[in-house]
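Next up: some structures, all given as structure tokens.
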Structure I
Amino acid sequence: MHKLTDTQSKILTAGAQRPRNLALPLPKGLVGAAAKMAVGKMIDCGWLLEVEANIRRSDPLWRETGDGLGTTLVVTDEGLLAVGIDPVVVQTMAAIRVKARAGAQAEPKAPVPRRGTKQALLISMLQAPEGATLAEITAATQWQSHTARAVISSTLRKKLGLCVTSAKEGSRGMVYRINPVV
């Protein structure tokens, strides 16, 4: 069993935290012949593996092999075990990160209206039990009637996903309300 140097330990632990266990980039200051010697010893010990770099994923290159292709370095299971990290734990954490990223992309955060704006005023008027008529909305917001109807239709219903209903009520005319989502 080979004893790890500080540099080798840094390379392996950093690689364990990166996607697909990529060992690159190497620690700052490790360049040229020193980098080639350290990586060569780690490959000989089975701690690193030189694999074809995926240019589409922008994998960092260890060396070029010609024709626009190259290789990158990946920490092996033996390399993880050498620094005391269980490979199963690394694979599990990688799967959790992928699921978290997919979940974050699947459900965008719902927009929240700012306080003190005309839009917030309109929402509060429509959430009141009595609702609001178009005349009341235009008087409170100083909007023209077509603007008020457009905000109700596009912003409140479509962008914010609020359930805005309208009903004709006797002497008041058309009354708009936001129904609570159950």
Structure II
Amino acid sequence: MTLVTSLPAPPPPQLRRVGPARLHHLARQLATRTDLWRPHVRFAHASRWSVRVAVTDDYEAWLLTWLPGQSTGLHDHGGSAGAFTVLSGVVEESTLPPTRSRGPAALVHRTLSAGRIRAFGPDYVHDVTNNGTEPAVSLHVYAPALDTMRHYVLDDQGRPQVVSLERNGTDW
């Protein structure tokens, strides 16, 4: 009789410096760790589904799943920098240009398919949506860990207006 034992998964990698370039690299690295995220893939019809799959003193990583039509809504990351990679499917990212505080601004739209990575600094405002016909899966990394997120709508002149504030420990 052969006894098979599974070795524990290696711990998540550590960061030496935090910034968009480093988070881009980390998102790519974590995407290859299917043992970290694949067991958590599931879809919810009410809204996109998310689960935190890694946390260290420097960053946290979240798995998000998207059915067609699901969206984050326009939001920031409360001062955290971040990166996300599409693991499967296709999502559309809509971003406000950095000059959003200077008046009206049009959203910039990008289509991101599996393997694409977007990294951003602490003042980034975006919306991620599955506009396709198939489910999508993405992995998001934030440093420092998310503490707050503000949600926005654009007013009649195209200026972002805060409509809600979510807090860690209360809203997620």
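Read-outs: derived from the displayed coordinates by stated rules, not from any lab. For clarity, every value in this text was computed on a predicted model and none was experimentally measured. Cβ atoms are built from the backbone, for glycine too; each structure is taken alone.
Some observations on this one:
- Of the structures I, II, the one that 0.05 was derived from, the read-out being FRET efficiency 1/(1 + (r/R0)^6) of positions 39 and 119 (r between Cβ atoms, R0 = 35 Å, to 0.05): I
- Structure from which 30, 18, 15 was derived, semi-axes √(5λ) of the Cα gyration tensor in Å, options I, II: II
- When helix-only ellipticity at 222 nm (-39500 (n - 2.57) for each DSSP H run of 4 or more, over all residues; to 500) is computed for each of I, II, the one that comes out at -12500 is I.
- Taking relative contact order in percent (Cα under 8 Å, 6 or more apart) as the criterion, the top structure among I, II is II, with the largest value.
- Computing Cα Rg over 2.2 N^0.38 Å, for residues 55-158 alone across structures I, II gives 1.06 for structure II.
- Among I, II, which structure scores highest (criterion: distance in nm of label points 7 Å out along Cα→Cβ at positions 95 and 151): I
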